[in-house]
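There are structures below to look over.
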Structure 1
Amino acid sequence: MKRLICVCLALLLLMTGCDGLGAPAQYSELYVDTFDTVVQLVAYDSDEQHFREQAEEFHRLLQEYDRLYDIYTAYDGVNNLYEVNRQAGVAPVKVDDRILDLLEFGKEVYTLSGGKVNIAAGAVLSLWHQARTAGLNDPANAALPDASALAEASKHTAIEDMVIDRQAGTVFLRDPAMSLDVGAIAKGYATEQLCLWIERNAWSQAAVSAGGNVRTVGSKGDGTPWVIGVENPNRDDKQAYVATLCLTGQALVTSGDYQRTYTVDGVLYHHIIDPATCMPADYVHSTTVLCDDSGLADALSTALFLMPVADGQALVASLEGVEALWVTDDYQTIMTDGFEAAQKEE
């Protein structure tokens, strides 16, 4: 459903180790083979070999999540979301518990967002994906999805038709014309699960950036916070970031209207689709969420983007431990008090 704003940790992290025998040094790895983005792992470890071994396991788990949540590709021996969509209206599909966990989270997010974030809206989102891909490949003939096709597809987005059977370990799409698209939650959810694994098994001081979905574990090696910037959506403004935050064990996720775009008749169209209109939302230029859970931050950044600022403020105010930043349609910034308090002092 969206591509998260690119915040490269390498630009914002101090790439130095600590002095002294056995003191932790900072190590980093980049992965380009999952979730259609660059994933960066940064961690402090007193033993480089230990870091390499744990990083290899991190990468293996990252690849597993990517394959399980993939809606475009089949993999041998894996019943992933592609297979669930393929069997829509045909038969339940037995899946890994990590898929069931994600889909149940998707249902929670649907309720929390008042239906704005709907993982069952794949029928609509696939039409936009096809139109955008065709338009990027052939800009001269770029076109919007057919309005009647969008209207028809919107009839097949009922999340109630996604049936999860925990006892049997299956998921079934009752409507043969519906499909799942977990782009609004999958990357953030997987990032959160991987960081929980890091906390249990690998490091107490680390950070993961998955296409800009940033989740920190503890502090940096010297005890100072991780410093993360929120990208400025205004390309005419020389200021790179609209905010710079200090994080210790928190997640930061941004949704914006300047990623995954294409142009039709001189008009730029982005990829975050309002389920009420089946068209790209136009309330704000970007929304950023700060909280302890990367999956929740991912989902909420999309939800806030898909509603008026006042509605988004009310939603954030109703949630404990959630802070937010909006960049409005005229490029003004609005922050919650907690978000402003987390900013790095100049």
Structure 2
Amino acid sequence: MKILLLSALVATAVMGASLADEAKSAGLKPMPSNVKALEKLTSNPKNPTTAAKVELGKMLYFEPRLSKSGLISCNTCHNLSLGGVDGMSAAIGHKWTANPHHLSSPTVYNAVFYSQQFWDGRSPHLEDQAQGPMQAGPEMAAPKDHVAGVVTSMPQYVSMFQKAYGKDVKITFEKIADTIAVYERTLVTPSRYDAFLNGNKKALTAPEQKGLKTFIDKGCATCHNDIALGGTMQAFGAVAPYKHMNIGDFKGDKNGMVRVPTLRNVTETAPYFHNGQIATLGEAIKEMGRIQLGIDLSDTETNEIETFLKALEGKKPVVIYPMLPASTDKTPKVDVVNN
């Protein structure tokens, strides 16, 4: 009996080792287990991460007065307590406006690992991406001078910018977006999956390892790969059209390519797809198999993959809601009638 048990344990360990190698060969990569290595990976050399920038960026991330209405912050659509999304099929912004293209809000968690930002990949990094929603009419609808005016009107923000960037810092719209991006770069969620690929063969259960194997064998890792398990531009509806493509007018970039969403914390980011038309993870998996891989996944295969995806739920950074500075008589006023 002891010999059989020992053999089973050895076989499991060997399977785990070979599966981790197979996953890496398929293009899957873990987050580094070393904190310093992870910080280096997520930091922008042109906009280095510092504690002072992170603290300030967090406050700006939660700052609704950056919007024209004074009601909408980055966290409104990318809610950190809801998996970094808002749970809506189409993002809701200024004057209760639904996204005109019927696009949902992608999660901000782990977005630092994307090669490009936005569903159409039009931004190369988070610093550039952070400028878009603040200015967009259906989102925060704020001109650049409004955003800069809000921040420079409050002595606490001015002092924090000087602490983060030096006494001679010029507080511009672009610098504000850069600072928000620094905070967003810290929003990573390492999981048991990372521990497994980093060498802990017991980090995933046998069913989760089976699901990972099915995920690889069926071809899911072709698009959902690297650290983000997504984040690159890929053809959408490669072998069959998405069944809800008529909802909204989004067709991807000029080449019909769509930014692949991360699968990390995917259990928290429903509804699924760019237009939020699929409510359950199981249905999303089956639809992906049909339109991207040209296969009809069985219920068993679907459940196996879903079991693995649940193991991608990561440890979130601790978020304590910041106390924001009081407005002053110089802070741009909100016109509640016209705004």
Structure 3
Amino acid sequence: MDALTHRRPSRVDLIRLRTELPDALGRVLDDFERHLASERGLSRNTVRAYVGDVVSLLGHLVHGGAGDGGDERAGADRLDALDLTVLRSWLAAQRSSGTGRTTLARRSASARAFTAWAVRGGLMAADPGERLASPRAHRALPVVLRAEQAEQAMRASASGAEQDDPLALRDHALVELLYASGIRVSELCGLDVGDVDHSRRVVRVLGKGDKERAVPYGVPAQKALDDWLNKGRPLLAKGESPAALFLGARGRRLDPRTARRVVHDVVGAVPGAADMGPHGLRHTAATHLLEGGADLRSVQELLGHATLATTQLYTHVTVERLKAIHDRTHPRS
């Protein structure tokens, strides 16, 4: 079990590890999960990530974080055994198994959030997370499509929809809306038909932390949506189908995995384009907005970023692209 808390566990691993925690720690974990979802209002995916990290931490505490000898492990099923040494050994074990800096930084943040919450709730006397140093996450510049590559991808998608096959119409509307708006795939799959304001060409999106925002889209996306809603969706919808904007082949709400496959296939049809999913189209939309003259604050609002620092990553992308163009074209580069 100790090896499981060190390597990257699957969801099945985490579920099993969680069920094997002592009852007292299991109840604490349940309370922490409710706190994240109800009091902090974090998204389902964020809650799952935080809880998964804490499951791994508590598993390490119980099975390997309180010493090597049996006597030294006494009390390892209680939170008062969770100290800085345990936190450091948990991260060190993952680092030695090849976990990346970004993941380690996120897991450190999860641990700090958990210990701070536990102290506020009187479950721990002191907060060891305050002294936990974590590696600085390395943020690689996102890979994006060039404008002409994005255009080729949209044309390829439109060509596939010319025969009015309902799935092809859906797929074309899906990629057009992702590229036009820069919304997340979870936001796209959560859209209902009533969230689209056709007269204003605006879609109402429920983002992270249940924050709602209005995102505009262009004429090509509007045409693709109209074709899908008028000629495609009625053929897939069944009596029990939800009001979802995008439906799967069986009439249920579109699964994000299907949306990812669609984007991979569409972008894969463009010669020389990097392999990417919906998040790659989000990166591409943001980069093209900035290259077209949009200001950083407006792009932040469109993407639903909580801080401007997150959006500023795309300024580095545009600078790198300008440098590459300069190197290729300037006679004295």
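Please treat every number below as a calculation from the coordinates, not as lab data. As the structure is a computational prediction, the values presented were derived from the model and not from experiment. Cβ atoms are built from the backbone, for glycine too; each structure is taken alone.
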Study note, to complete from the structure: Calculated from one of 1, 2, 3, relative contact order in percent (Cα under 8 Å, 6 or more apart) reads 15, and the structure in question is 3
Practice item. Work out which structure the value 4.2 belongs to, where distance in nm of label points 7 Å out along Cα→Cβ at positions 150 and 206 was derived from one of 1, 2, 3. Key: 1
Check your understanding: Kirkwood radius over Cα pairs in Å, for residues 46-173 alone computed as 17.0: which structure among 1, 2, 3?
Key -> 1
Review point. Comparing Rg/Rh (Cα atoms, Kirkwood Rh) across structures 1, 2, 3, which is largest?
Key: 3
